[in-house]
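Trainee: Some structures to go through are shown next.
Read-outs: derived from the displayed coordinates by stated rules, not from any lab. Being a predicted model, the structure only gives us computed values, none of them experimental. Cβ atoms are built from the backbone, for glycine too; each structure is taken alone.
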Structure 1
Amino acid sequence: MFDRTQDARVRAAAFEWLSGQVAIHGDVLQRGILAQGFIVDGNRIPLVGPQGIFKPRVLSDAPLTITTAPEGPYDDAFGTDGLLRYRYRGTNRDHPDNRGLCFAMERRLPLIYFHGIVPGKYVATWPVFVVKDNPTQLFFSVAVDDATHMGLSADQDQAHGVVSEDSMTRRAYITAGVRQRLHQRAFRERVLDAYRHQCSFCRLRHEELLDAAHIIGDTEPMGEPVVRNGLSLCKLHHAAFDSHFLGLRPDYVLEVRRDILQEHDGPTLVHAIQALHGASITLPRQPSQQPSRELLEIRYERFRQFPS
C-alpha cells in the first residue's frame, strides 16, 4: 500500500539535498555526485541509475527521478505545447517504469528531472510533474512547477484531482523558462568541452572565469546554440569581443581595432588586448566543432564597420 508520508519524506529530503549541491557546485552536476546520493534513516538513496526512469528501493510505487542522457536512445524533447515529452521505456505501457510514472501522474507526485547536457553532466530541475499520458505516441508530458507547489503534505492526497487552468498556465510559463536555461547550460558546457576548458584567445584555464560566447547572437536567425557558433572566452575577452575591441577573421586570426591598438594605457591593455593583434586562436581538435567560417565572416564585417 502506498505510504504517502514516507514518500513525501524521501522526496523532500531529495529536494533539500539537491538544493545544497547546487549551492556548492552550481546547477551543472556531475553524475558521480548524483549516483552517490544522500542518506535517509541510514539508507543511502542514489538519484540516478542505469535506466532513465529511476525509483530507489526506499520508494514502493513511483519513481523519484527521470533522466535524459546527452546521447540517449529516446527522443526526449519539448513539444509544441511547451511541455517536456518524456518517452516511455520501451513500447509496453505496462512496463513497471511506465506504470510508475502513471502512478506519479495520478497522485500528482513531484519528481526530479535530470537533463544530460554533455556526458556525465546534468542540470537538475524540480519539482516536475507528469501531467499527461500519451499511450498512442509512447510518451508522457511533463511540466515544471515552482517550489511552493510541490504538494508534499501527507494529508493532501490529490489523487485524481483536476489541475486548474491557472496551474497549467503557471507550469507552461515556468517550463518555458527552464527550457531556455537548459539550452544555455548545454551550449556553455559543449563549447567549453570542445575548447578543452580554456579561453580560445589567451588559454586561461580557470573554468569559473570562462564563458561560452556566441559568434552570432542567440536572438538572431542564425544564432543557434551550437558549438560552431560558439567560442570559449574568458570574461575579459568575451567583453572585448562583444564590444568590438577585437575582431576574429574567418581564418581564425585576431585583429585589434585600430583606435584600441594605438591607445596608451596600463599593462592590462598592452598584454591582454593589444598583444593579441595578429595571433591565431586555439581551436577545437575536431574540425566539425571549429567556428563556422560563414558566421565569422558575418561577425568580422560588423567589426570592420565599427567606428575606430
Structure 2
Amino acid sequence: MIRVEHFYKNYGPYPAVIDVSFEVLKGEIVGFLGPNGAGKTTTMRTITGYLPPTSGEITVSGYDSVKYSLEARRHIGYLPETVPLYLDMTVTDYLSFMGKIRGMNQKWINERINKVIDHVRLGDYRNTHIGKLSKGYRQRTGIAQAILHEPDVLIMDEPTIGIDPIQVVETRELISELGESHTLLISSHILPEVSAICPRVLVISDGRIVADDKPNNLSQRLSGTERIELGVSGSKSAEIISKIRTIESVIDVRSDSRAEQIDQANKENYIPIVVDAKTNENSSEKIAKVVVDSGWGLRNLTPLPMTLEEIFLQLTQEN
C-alpha cells in the first residue's frame, strides 16, 4: 500500500532524510519511531503529498505521489500532529466541509458522517462547536476527518500527544479498531503505546532508517544476553539470588522491581527475580534445575525480550 524507494529530502543544502526505503503492506500497522529531528514528520508529510521529495519514488495504493498526486491522496487519511480544525464549526459542519473539499457528493457525506461520528464515539458532541471540545475529543474529530472518505491508508503523526491518560487508552483502542480495515503508519514518542499497537516498527535516526522489524526480532538481534523472569517460592530472596549466581552462564541476578510483578508475587506468595544470562547456553534449564534441586517451588520462568525503550535507545544513542 505504501512503497518508499531511495527517498531523499533536503531543506536547502541540509539533508533531512537520506536514502530511505521501506514498504507497508495492506493491513499492516507499522510504528514509525525516532528522536526529535530524525526525519519522521518530513517522511510522513512527503508520503501524504504535503511535501515533494528531493529525489526517490513514493507510491500509495499504486499511485506515484508526485506524478499522480491527487489520485494518491484520495487513498490517504492523514492526522497531523496539530490537527487543522475550525473551532467555530460544529463537529458535523466541519466533517461536511472536509467531505466537500475532498470531492465527496452530499449523499456520501451524509452517510459517512453518521458512521464516522459513531466510530470515534463523538455521538454526544455532533452539534458541539469544536472550540468547546477537550483536546481528546478534538483529536477524535481529527481522526473522523481522516477516515471520512474511506481511505485505504491512514497516516497518524503523534495521535495521542497532549491528551489525558484515560483518553490515551480510548484513542489507542480506536486506532487498533481502525487497523482492522486500514493500513496504518503511526508516529509516536510513547513507546509502550507503539509496542501495544504495532506488530512492526521502523526506527529512523539522523535521517536514515536504522531498523525495520518486529520488536521481538529486534530484541533478539540487539541483545547480547537473554533476560529471564523468574518466580520462586520456599526461600528468601537473598538465598535464591546467591544460589542462581553460581550458575556459570548467569551474568546478573536481581529482585524484580516492576510494581505489577511485585503485586502479583505478594498475592501468590513467591519471590520475583530477574536474571540476565548468556545466550545459547540453555540458561533457563540450568536455572530450573537449581531451583528444583534446592527444594524450592518454581512458580514462573519466562524469557523477557528487550523493551521497546531499550531497543530505541540502543539504535539511536550513537546518533
Structure 3
Amino acid sequence: MRGSAIKVNHAATTIRVDDLNFGYTSEPVLKGVTFELEKGGVGLLGPNGSGKTTLLRCLLGQVGVQTGQVTVLGHDMAVSARLARCGLGWMPETGGIIPGMSGVGLVAYLGELSGMPARDAMQRAHEVLHYVGLADERYRKCDGYSQGMKQRLKLAQSLVHDPQWLFLDEPTSGLDPRGRVSVLELIRDLAWNKGLGVILSTHLLADVEAVCREILVLRKGELLARQEVDAGSRQPRQVFEVEGFGDEDTFRRGLADLGAEIAEEQRLLLVTLDLNRVEGAAAGEGQWDPAAGVNAILGVAASSDYALRRLRRRPVSLADEFYDLVEA
C-alpha cells in the first residue's frame, strides 16, 4: 500500500496527546486526555457518548484544540493541522458518499482534494479499489452500493493518498457477518502487514481483539485505561461466550468442524476451542495469536449466516474487564 503520490514527514510517526480538554459547549467532552502512540493497531473503546469521535476529530484537526496539546506526525495540530493531514486517512461512521459519482471517480476526487495530481489520483484510486475488493464495481454509481460496499469504498478513500495513520470510526457499523469479517481482515492486514498506524474506534470488543495490539478505553471523556490486547494467548484451550441469531444448526455444525465443544448457559453458547486445531493460530513456541479464536468463530458465523450479538473470550481478560468497567 505504498504509493508515490505525496510526501509526508516520515521522520516523525508518533501521535502525542498531552492534557487535552475539549467541549462543544461549557460541558467538557474530553477531560485531561494524555497518551503517546507508535504505529500499529490501536483500539479506541468506550460506550456511545464517551468522546471517541471527538478525540478522532481533535487528532485530525477538524476541531480546534482548546487546552492541552496534540502533536501528530511531528506537527502541532493547533498551528499546522493541514500539513499533518497529508499523512492521515479518515473513515467516518456516516457520510463519505457523493450521489451520482462512480466509485473510482469519488476515490480519485478525494485523492485530488488531498493534493495529488489528477493522473496520480486516478491511478491510485484503481489500486486501492482493487485492494478493498471493489475492482469490478468501480465504475458503478456509489450511491447504489450495498452497505458493505460503501464501507469498503470509504476505506479506499482513506487510503488513496498513502497515509501513515488511519482513523476508523465504527468501520463495521451496519455490516452483515460476512461483510464484517471481510472489513476486519483488511484492517488487520493494514495494521499488521502493511506498516500503517490504525486507530479503530468502536464499542465492539470483538472487533478490537480481531485487529489491534493495544486499547485505549474512554469513559465520560476521560482516558480510563491503556492496555495491551492480551490475552489469554498463552492457553491453547479457550472458552468463548457467543450469542446471536440466524441458522444456529449450521453455525453449530461449523463450530464442530473446528473441533469446538459447545455448551449452553442461559442464552449463551459456551464454545471451547483448542487453538492447536485452528489454522494460523500458532504465534511462536507456546504462544497463540490472541485474535485467532475470535476470527475462527467470526468466519463460521459469516459462512453460516449467523449474526452475532456477543462474542468474547473467557476467562475474562484485562481488556474485557476494562470494557465492563466503562459500561458499569
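Trainee: Tell me which structure, out of 1, 2, 3, gives 162 once volume of the Cα convex hull per residue in Å³ is calculated.
Mentor: Values: 1: 162; 2: 154; 3: 139.
Checking each candidate, the match is 1.
Trainee: Hey, another quick one. Please state which of the structures 1, 2, 3 yields 2.9 when distance in nm of label points 7 Å out along Cα→Cβ at positions 20 and 68 is computed from it. Kindly include the intermediate steps, with their values, before the conclusion.
Mentor: Values: 1: 2.9; 2: 2.3; 3: 0.6.
That value comes from structure 1.
Trainee: For semi-axes √(5λ) of the Cα gyration tensor in Å, for residues 100-139 alone, the calculated result is 21, 12, 9, so let me know which of 1, 2, 3 that is. Mind showing how you got there, number by number?
Mentor: Numbers: 1: 22, 14, 7; 2: 21, 12, 9; 3: 16, 11, 7.
Attributed to the structure labelled 2.
Trainee: Once FRET efficiency 1/(1 + (r/R0)^6) of positions 52 and 244 (r between Cβ atoms, R0 = 41 Å, to 0.05) is calculated for all of 1, 2, 3, which comes out largest?
Mentor: Working: 1: 0.40; 2: 0.10; 3: 0.95.
When FRET efficiency 1/(1 + (r/R0)^6) of positions 52 and 244 (r between Cβ atoms, R0 = 41 Å, to 0.05) is computed for each of 1, 2, 3, structure 3 gives the biggest number.
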